[in-house]
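Have a look at these structures, which come just after this line.
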Structure P
Amino acid sequence: MSDSGPSSIPEITLQGQGLTKVYHTGSVDVHALRGVDLELREGELVVLLGPSGSGKSTLLNILGGLDSPSSGEVTFRDMRISADDESTLTRYRRDHVGFVFQFYNLIPSLTARENVSLVTEIANRAMDPAEALALVGLAERLDHFPAQLSGGEQQRVAIARAIAKRPDILLCDEPTGALDSQTGILVLEAIERVNQEMGTTTAVITHNSVIGEMADRVLHFADGHVADYQENSLRKGAHELSW
C-alpha cells in the first residue's frame, strides 16, 4: 500500500459500528456477531483470522451488503448501507463491492472471458475482460472453459470477475480454502496484485494464520467479536509465505 508521508493515514473506505447479528432457530438464539466495530481504510489489505463459527463470514456478508445486521450500522464513505433502502443497497453491491468465495461459481458452458464478461456488461466503469484476466495471470487462458482449468485457475477467473467492475472494496471469504498450498499462494498473489496495482481496499477471511503475514492489519475473531488486532509493519508478499 502506498504511503504519501510518515504521518499520513488513509481515509476510511468502509466502517462497521456496533454490529450484531442474531439468528433465531426455534427457541434458540445464536449470536453470530456481538458488537463489532471495524474500519477498512483506503487501499489496505486486511486479514480476518479466526476459527469456523467465530463470525467472520457473517461480518463479511454484512459489510458487502449481502446480509443486514440485527443492530449497528455500515457506512461506505458517506453512504449509510441499510436494508431499509433497497436501491442504495443494490447500487452499493453492484458498483462498489467485489466478492470472492471459497467455491468459484463459474458457469461451466462459458469461457473464462465470457464468465468475466457477465459482470462487465452491467458495470458502469468496467475493465476489458482480457485485462482483468491478465491482471490475475491468465492472459493465455481467456478462451478456456472451467473444466479445462485447474482449481487455482478457476479461482483466479473468479477474482478477475470480481475486479472487472473496478470495485472499491474486494471481500474474499476463504479464497484458498479448497486449494493446496502452492496453488493457494498463486491465488493470494493475484489478490495482492489487485490490491497493489488497483488500490482496491481488500479484506480476506481465513483460518490460516500464515496468510496474516501478507496483510497491513490482522483482526483476530473469536465468539462473534474482534478479540485481538495487530498492525503488520513487516508485510510480506504472498510468494514469501511458507505454509
Structure Q
Amino acid sequence: MDTLSSLFVPDTAHSLLLTSLVFVLAGTVKGTIGLGLPTVAVGLLSLLMSPMEAAALLIVPSFFTNVWQLLAGPDFSGQIRRMWPMLLGVCVGTFAGAALFPDVHAEWAAAGLGLALIVYALMGLASLQWRIPALAERWLGPLIGALTGIVTSMTGVFVIPAVPFLQALGLNKDDLVQAMGLAFTVSTVALAVNLAFAGAFHADRAGASFFALFPSMAGMMLGQWLRNRMNALVFKRCFFAGMLVLGGHFIWGFFA
C-alpha cells in the first residue's frame, strides 16, 4: 500500500487528522491572500510523502478553490483574451517538463520545491514591485507560462514565476485575484493530466483528493472571514517567513 492510500486506513487516523489540518491551513491561507493552497499543502505534506504524491492529493481541492476564485472575479472573458498566451505556455511547459524529466529523483524534486518556496518567500518579504510594458507582455507571457509549467511538473507548485509576472502587470486587486485563479486552474488541470498519464492520479487517489476538498473549503471560508478582521500585511509577512523556513528545510535535507 502506498503512502497516499495509507492515509485513509482507519489505523492511521492520526495521519488523516494531520492531512486534514494541512488542508484547513492551506485553505485558510488561500482564502486570506488569494493564493498559497498548493504551496502550503505540498510543502507540508512533503514532510509525510513525496512531492508528487502530495501534488496528486491536492488536485481536486486546488481545482475547485481556484474555479471559485476565478468565477468570483469581475471580467472572466477579458482575462482569457489577455492571458491565453501565458496559459498556453503553462500547458506546454507542464507536458514538456514531464516528458523531459520523467525520472526526477524524490530528493531532487524536494530540492526544487525548496528553491521555489525560498524564491517565492524572498520576493514576498521584499515586497518587490515592477511593471512589465505591454509589448514585453506579449512575448514574456508564454515564456513565463512555460517556466511555470516546468516547475509545476517537477514540484507540484505553480506560483513561480507566474505570480510575480501577474503582479507586475499592474492589475487592480480584483483583477489580480481573478487572474491568479485562472492561471492556477489551468495549471491544476495540466498537472492532473500529467499525473493521470503517469499513473499517479487514478480512482483511489482521486477519491482521496476529493476528501481533501472539504477541509480546504472550510479553511478557505475561514480565511475569507479572517481577511476582513486582521491586518493583511502582518499575515503575509508571517506566511512568507514560514515558507522561507520550510524551503530552507528541503534544501538542507538535500545537502545533509
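Derivation of every value follows stated rules applied to the coordinates shown; laboratory data play no part. Predicted model only: the values in this text are computed from it and were never measured. Cβ atoms are built from the backbone, for glycine too; each structure is taken alone.
Structures P, Q were compared on FRET efficiency 1/(1 + (r/R0)^6) of positions 26 and 210 (r between Cβ atoms, R0 = 35 Å, to 0.05), and the highest value belongs to Q. P, Q: which one has FRET efficiency 1/(1 + (r/R0)^6) of positions 98 and 130 (r between Cβ atoms, R0 = 35 Å, to 0.05), as calculated, at 1.00? Of the structures listed, the value fits P.
Structures compared: P, Q; top value of mean count of other Cβ atoms within 10 Å over residues 34-41, i.e. the largest, recorded for Q. With volume of the Cα convex hull per residue in Å³, for residues 42-153 alone computed over the structures P, Q, the top value is the one for P, the highest of the group. Each of the structures P, Q was assessed by relative contact order in percent (Cα under 8 Å, 6 or more apart); the largest value belongs to Q. Name the one structure among P, Q that mean count of other Cβ atoms within 10 Å over residues 138-145 of 15.1 was derived from. For mean count of other Cβ atoms within 10 Å over residues 138-145, the value 15.1 is produced by structure P.
When helix-only ellipticity at 222 nm (-39500 (n - 2.57) for each DSSP H run of 4 or more, over all residues; to 500) is computed for each of P, Q, which one produces -26500? Going through each structure in turn, the value belongs to Q.
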